[in-house]
Structure I
C-alpha cells in the first residue's frame, strides 16, 4: 500500500463527491423531462469518475486551481457517458454498472437522443470554463480542439472494434490502435485539457498528455486481463465474458499468434462461431495459461504503466507525482 494511501484516497473521494453533486444538479431542472430524466438516470449511476478527476488533478499538478476546471471536468464525464449509452445500444447490453442500460429501461430512440443531449451539454459546460480567458488562461482553442479530437477518435475506435467482429484476423498492432482511440484517447484528452486550463508549460502539457495516453492503454489491457483471471465477486460480471462473445482482445490475439495444432483449431473455431458457450470458458482459459499469454498481457500492462509514470518527472511537486503514481497503481491493481 502506498504510504500516502489514506491522504490521496481522501482527496480523490472528496473531489469525486463534488463531481457527483455537480452532475446530479446538471439536468435536474431542464425540460422536457422525456429527454433529461433519462440523462439524469445515467449520470446518477455509480462510477469512479476517473476522467473528470484526471482533468482536475492535471490542473492542480501544473499550478492551477481546481476551481478553474469543474465545468470542464463535468464535460468529460458527460462525453464519457454519451459514449457508454451508444456503446450499450450497439452491443445490445442489458446492464451497465449493475443497473438496466438506458435503451432497456426506456427504449432505443430515447437512448440515442439522450446520448446526443449529453454530448451537447458536455460542450455547453466545457465552454463555461474556456470562454473566460481568466479561467482557461487564453487556451480556449487548444482545449476545445483537444476535446473534439478525442470525440472523433473514440468514434473511430468504436468503429474499428465493431469491424474486428467480422474479421478473421486482426494484427496486435491494429488492436492497440483501436484501444488507443477507443479508451486511451479520452484519458489523454483529460490530462491534456487540464494542463492547458492550469496554464502548464509546453513540457508539462506534453508530459501529462503522454501520461494519460499510456495509462489509458494499460487500463484497457488490464480490463482484458481481468476478464480472464479476475475475481467474479469483485468484477461484478462473469469472468470470461469477452471469450463467450468472441471479442478479439490482446489475450485472444496473442494466443492465436502463438497457438499450434488443436489449440489453433479451437481458437479458430471461436472466430468462426463468433464466440463460445459459457461452459467452454475454462477450456479456453486453460489454453491462455498454457500459451503464457496471461504473463504476456501482464508485461504489456506493466510496460504501458511504466511509460505513463516515467512521463511524470517534469512535474514540479513531488506530491503531484506521487498522487498520479498512486492513481495508476489503484487502476492497474483493481479487480473491478
Structure II
C-alpha cells in the first residue's frame, strides 16, 4: 500500500486493474486503518477517474453476495448521499411511490455516513429487520413490489472499511459506489449524485452496463431532484436540463426540504408524507423523483403519464400500503 499511496500523492491515477486489486486487498483486511483512511482521503482531494471507479465497482460486485432477480423487471431508486444538504429521505419515499405505482423496486441502502439518517436508519426505526435471506426478499418483492437490501449484509467484505468511514464522517468514493453496486443488478437505475462531475462519470460507466438509467443532479448541489432550481438528467438518450415548471411543480426553498436532526424526526417526515400530511414542497419533490424513477424503468411513459401514476400512488394510499407491507416482518 505504501507504493500505491506514494503513487497517488504524486498526483498520478490508478488503472482499472490496479484499482480493482487495491479494493480487493482492502476488503480482505490487508491494510491497516491509517492506510485505508489515507487511501480514501486521496479521492476527497482530487476527482476519481472513470478507470478507478470502474475498477472499484468490479471488485465490489465480485465480492458481494448476489441476489438473482433476473426473472423480474426491477429498478433501484437511490442517491449517493454526500451533498451536505440535510434534506429528508427523498429517494426512500420516492421508492415507495414507484413501487406503489406497480414498478418493482430493489432498493440498495445503508446507514447515513455524512447525514443524520440514511434509508437503513429510517427503516430500522420502523422495526424493519435487515436480512440477506433470498427467499424472504423475493417474497417481499412479489407481495409488495419492493425489497430492501441493507448494504453491509450483502457486502460483508466491506466490514474492514466501515469503522474508518464512520470515523471520517465525510463522503468518500464509497458514497459514489453505493448506487452502482446493488447486488441484485436491477434492469434499471435511477440515481441522484452530488456533483455534475460525478454525473458525467456515472454516465460514462452506465453506457457500458446495458441497462436503463437516469442520473440526476440539481444544479445547486442536491443529489436528487430538489425543485430548488434547475436540474440535469443524463440518461440513455443523452442529457437535458429541466426546470421545476417542466414537471408542473413549484420552485421551493431549501429549508422546505430539511430532514431534521434525529432519525426519529426523519422517520416522522417519511410517515407524514406517506400518510397524506406532507407539505406542498415535500409532496412535489417526492413525486418529481418518482416521475423520473418510473420513466427510467418504463421509457415509453411521458412526464405527464408518470406524474399521474406517481400522484395516484402517493395520494391514493398505494405508496403507504407498500411501505407498511415492507416493514411488517
Structure III
C-alpha cells in the first residue's frame, strides 16, 4: 500500500474536511512540520479529532498506530500535553471537561491561564519519552487572558523541540502576532450530506429511535454544519417526552388547548429544554409554511423566558397569539 492510501486510512473518520486533510497529509509525507498550527473553524466539525490523527501520523510516518492512537485518545501519551480552559474552584484549577462531568458550579467563563501556558515551555524543554517529538494541543485558545496570550507569543517566538496545535472557533480574538507564527489550517461547516454520513457512522446515533422526532431536517438545520452540535441536539431531543411531540407539532387552535399545552410543557421541561423547543419550532414552522409572524412570536417567547418571565405565563401568551384567526 502506497503512502497516499496509508494516510487516507489514517484520516478515514474525518468527514468533510478534504482541504485540511490534504495539507496535513502533505506535512506528514515530507516529515517536516511547522512549529505551530492554528486549527480554525466552528465547534464540532472535527478539529480535535483531526489534531489527534495528525499527531498519530507524525509519530508513525502516516500509518495507523493502534498503541499511539489509544494513548493519544486517552490523553495518556507521555509526550502529549493537552490544555483546555479551566475554572478556579476552591483554590484549584478544574478543567472545563471535568467541571461539566462532575457538575461543578461555574459562575464565570473558563480561561486558558498564565500558569498553563508557562507549563508549555517546561514541557517542551524535556526530552520526549516515547519518541522524538513533544506535542502540545490547546483547546479554545481564544479564551486566554492577556498575560497568557503574551506568554504564548513568547513561547512561539523561541525555538522549541516539538509541535503546538492551537484550536480556535474565534481566531479573530487572538493576537495578530500569534497568527503570524502559526500555519493556519481552516475547517469548514459540513454540508447536510456530510453530516448525514457522520450520523450514519456514529454507533450511538445508529441505535437512536428518530420516529418521534418528526424529521431529522430540523435537527440538521439547528446543527448548522456541525456534527458535534447535531449530537448535542439529538441528546436534548431524546429528553423531550414522546407524548409532547405531536402536541408541539400541531399548534393549539383554541384557547383552552393553548393553556393546556402551556401547562404540559412547563410541567415536563426544564427552562433550557423549553428554549430548545422554541429553536426547533422555529425551524419546523419555517420549513412548513414560512410564516414570519409565527417566527416573531416564538422569538418574543424566547426573550420572555430569558428575561425570567414566569414560564407558564409566557407560553400561554405566545400560544394564544399563535391561534389562527378565523
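Observations
- When Cα Rg over 2.2 N^0.38 Å, for residues 129-176 alone is computed for each of I, II, III, the one that comes out at 1.45 is II.
- Which of I, II, III leads on Kirkwood radius over Cα pairs in Å, largest value: III
- Taking distance in nm of label points 7 Å out along Cα→Cβ at positions 17 and 225 as the criterion, the top structure among I, II, III is II, with the largest value.
- Given -14000 for helix-only ellipticity at 222 nm (-39500 (n - 2.57) for each DSSP H run of 4 or more, over all residues; to 500), calculated: source structure among I, II, III: II
Each reported figure results from applying straightforward, stated rules to the coordinates on display, with no laboratory input. Predicted model only: the values in this text are computed from it and were never measured. Cβ atoms are built from the backbone, for glycine too; each structure is taken alone.
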